[in-house]
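Please find the structures below.
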Structure I
């Protein structure tokens, strides 16, 4: 059975730990090396036991901690050839690069992986579906719009991790960002609005869907309450039942969820009881951001 813990998710940095019976992977490493170590240790994981770091794309909020972390521990970096080409010259450490397809199947330890391309302003951004034969996890990080390929790729997963970056009205009213940045955020190669995320979650919905984890929420242009309500309401319309929707925090690890094990009526996450999309994890320590 897979297990996922979000170490942090937001414009200040993104990283999640995904474990199976024999394999421990970081999906992205956009926190500082110090924070990666501290947050892994906080959940009882020695960074030296990692089997790899799997990258969605090359942006700093997904790769920031790799160079320094890999001076202390030997961890292979799994990414596409084009992502490696962008990152390789900027890294001072001698990294063990492992090239994966930008669309196709591969394995890391006892995890079966399928990558698929997504639309974002990076050189070769991808999403993933991970499985250990018992459970499946979909990961859709930064993406500007939902293609039929993405929808089909994550359909039927037990747990879906997906970004929900902004509320359209809050982005429109935001005074901190110039129009060019707002346009970039809402473009087809930017980020997903709550409504777009809800459509993607609904497209992935099935009897086996047990939860949705929302990441990369804007501190200025979104709130956990709004995001979880929009996504949860859409899922309830489609499935006829409530699906727990958890908002990942930027400043600390969020939850530790067994994937493929139907959740109890209530689960505790960082001291909060999450029973449905109407009760969410609220992050109180967001940092100002540009995107």
Structure II
């Protein structure tokens, strides 16, 4: 049986390609059994797409919730039903003589913690059906607002009606909704014209491969060298190196308690931390966290 590496591969998704299509190309190039991704990008958007290879699909949840950074282009004066450039124009405003001070104030308003209403044209699901399919069939469904946090929203360039900006935010933030909200605040409307994801869960574009590059490396038999191992991919997680006894307990799914660790290993971690357990070769064995105050740990993921 051919060796199947597991880990993550960073792809710079091109414009006009779905995230699912990128996954298909990666799967074909690697001849992998299973490939998934952590965080959909719309077809018109580009940038960092985290692809999870083989067993790494089991740790997708830890990347789906990671923070994101984007560079976006806001077009003022035009509102669309999808809040982006792919939609139908629903209103126009020719008077967009807006001062830099007003623009700066509008962007400042979106920083911090807010409640955001997801767009009806989105991949979120209602009873198993994507919202965009319901909207296109004339049965739009509005999900309730949810908490988001914008750590920074910085204007890069102003060339009215075009505003180029950079935003750092929590997972689940819709940049097109931010553009729509800014347009409404300014009284002229607006939509997202372009979007590029610069960073996802700490992974940046610098290490991402274009589709052309990954296909070239596949032909050369070098693509698997670009896969980041699961333990390294979770580099910011607290780590414990398992001895033989602990590794065997994990192998057999036995209960893990504080007694299985040296106090020096475990006492420096917070109760709600996810802790990765690796073997002496830095292979990821499991991810655990503590259950309440009873010194017992639950398995979040086991990767033997």
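No value in this document is a laboratory result; all are computed from the given coordinates. Computed from a predicted model, the values in this text were never measured in an experiment. Cβ atoms are built from the backbone, for glycine too; each structure is taken alone.
General remarks:
- Which of I, II yields 1.6 [distance in nm of label points 7 Å out along Cα→Cβ at positions 40 and 248, calculated]: I
- Computed 3.6 for distance in nm of label points 7 Å out along Cα→Cβ at positions 88 and 160 - originating structure among I, II: I
- Ranking I, II by distance in nm of label points 7 Å out along Cα→Cβ at positions 184 and 200, the structure that comes out highest: II
- Computed 6.0 for mean projected area of the Cα convex hull in nm², for residues 24-119 alone - originating structure among I, II: I
- Structure (I, II) behind the derived value 12.5 of mean count of other Cβ atoms within 10 Å over residues 152-159: II
- Origin of the value 0.93, where Rg/Rh (Cα atoms, Kirkwood Rh) was derived from one of I, II: I
- Test item: FRET efficiency 1/(1 + (r/R0)^6) of positions 136 and 176 (r between Cβ atoms, R0 = 41 Å, to 0.05) calculated as 0.60, pick one of I, II: I
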